[in-house]
Structure P
């Protein structure tokens, strides 16, 4: 994994941490993956995972319409544009049922499906599958660019491919990909991932050619705005970039460009502080009567989410695999630290984890693990804190899951690499545990989502006390 190197001198602090000579050629920030050689086998592996994922998901296009699909899509006349023209564009962009113009790009994409498809619902679900594959490509690209700082360059391609496979084949993502309205989460994630990949390339250019502030700011702001116009989670792009900087790049610049580090801290830090201030304000001064609307207070929600986040983390690590539940309207509320008692243990466990990763970060060791937890928590910071949403939904893990899955891929491939000498056995286990098993679990869940009757029976069987089931 990531090894702690010797204490770095003042001069060396200008460079990102590199743990061995084997990774010396990856020290240029955000540079291309060190795996240029063997590109055919690399892209063949990724293409194979993409095809497998698409084929496993394909039966799901025949699945039912669920929950918010009706209000946002099937019963939303603004999305059903009969004659497409420039004049109809504002109607599609302002199709949100609440009339506030939010998530405009997502509604525009639904309108395009209705305009050009004879079976819009099937087209929407098929488009969601294709978007999932696009997100998987971005996951692979981002993973390669991060892993060059953490691992021996010879392992980067394999770990990145494992992470992309685990993410694309994760059964947890079924309730995002095949839940039509959650294209909003997908599009927001795609623009955010594109922003992260661009950011690493931009930082590499800064190192090579000097300041490129205006161009970088315009592109990052555009990608962030696009992500936000798909779903409000897009506002987290600066926070994700800050995680990349703090854990991996460390605001490293050559000595004659050290002033740029302070500029970058302000550029990323100010939006993050503003978002944190808004979430803190909503904790104490909610805009609505949350208890009347949801049946719990904001503080009760915050306490409950400490338990929910542990459940999410386990799902993302395939421990345990989530059963076909989907509806969590009967999830037990935490009314205090000791009701239920697991609330206190969850709070203490998260405090311990935060203290641990802070200590590891300060010591510059086990950085993939630090990144995994930091990315996950940042990704959950909007929908799992003070905004009065429902308590549990699986689609909230679509973007945050990258952190734990990348850490799992790095740890799993390290066990195979260092624990087993036979390349044949390593390859067999790699395919079995990182591709075949996730694909089988995914296929089982897609089969439920592909048939309304089967899904209904499965929901009732797995969660009979849910009113929605």
Structure Q
């Protein structure tokens, strides 16, 4: 218990520090702006008809955090930090029932060195999905271990699924490992556990609300950058940096080769077949997500199957530590290695957060011609637009604008998801977005803040196609943002 409490305190300390250092990014500001909508009726309308169409839980949590405390990054992210910690705690407890403390601690720290840790400090639904999956998996494990606490295990199983399903549509994937494991348990014991099956399927009707959400999302993201192609899928399987994998592997080899095999007590050595099947299926969730994305949804990202990290972490603790001594310094060598890597990740995220915050708050480059406070400043990059607006001073914020033209975005970048989302968000909250053609008709001269040649900004190519004169006037360099003066664009009639 002391080690568990020490891990919890350390995790919260470092992760809250990261949450404080990082600025809001594009996706988080969608959560923030929607959660801040004053009227409840408008809030619910934004959830079902707005730009994202996610289940409501994380918006509700963010809304409560903002209304009770404030709108700072740390306050709004605090529930998500705790949720991610709950997921790690469930990993620790799951492994601790089968292996010694070093194995459990190593498994619990594993998500912090993986791609999952970014979402520990992100006000998005993925931390809640991780927590819900962890609670349901731990509760399901307890059904065959503790008869006196069976009622609590059943409640935890259903509650975890409810939390996950109310957070993200792809949480439906969690049913796959739970049902697989329960079917194997039924086959092994020759007994149908009706109460367990009822607890698993009781939250299933919540999936019905996904039907209109999936339909609307698929229709509105015809040119999404998250297309489910094989290259994206294979790339997403690299869940931890290769150098970390090498260091951890080296520590495991040293621990296993310099000591005798572990003498695991019989009570913790026997891992039932149904648990192995559930964990292997959980670790393979990206495969099921990719299949579903190809056949039904139309978009794929590893974060939608982030719960697979829990399966990988638990498998690491159960398999590797079967061959590592239980006592002596060697038993803690892999644990020490992964903790050191986690600290490195924390330091890196704090530094990266500070650099990103500086980039968002510094404003456009200095320009000695027309002042950016006198003419509109168009932000060319849609993904940095909301953070730049959010972190700009009030006088500078009044001049910033993003231009929207979905057809031009598709023509020049083959993607229109950002433009579609910002246009939809602009209908429900006051953000400075404008139609490209209407803006050019009303503004013969303006400034553009961005970077040419990045491949992600369609605006420069479209201005050139429309005959505009684009001249770099400040911070002209190959890398980084520059300021451009634009004039003479032949804007087509509005409503073309």
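General remarks:
- For distance in nm of label points 7 Å out along Cα→Cβ at positions 175 and 335 computed as 3.9, the structure of P, Q it came from: Q
- Which entry (P, Q) yields the derived value 1.02 for Rg/Rh (Cα atoms, Kirkwood Rh): Q
- Structures P, Q were shown, and volume of the Cα convex hull per residue in Å³, for residues 119-190 alone at 83 was computed from Q.
- Highest-scoring label, criterion being relative contact order in percent (Cα under 8 Å, 6 or more apart), among P, Q: P
Laboratory data are not the source of any read-out in this text; all were calculated from the coordinates shown. In this text, all values refer to a predicted model and were calculated from it rather than measured experimentally. Cβ atoms are built from the backbone, for glycine too; each structure is taken alone.
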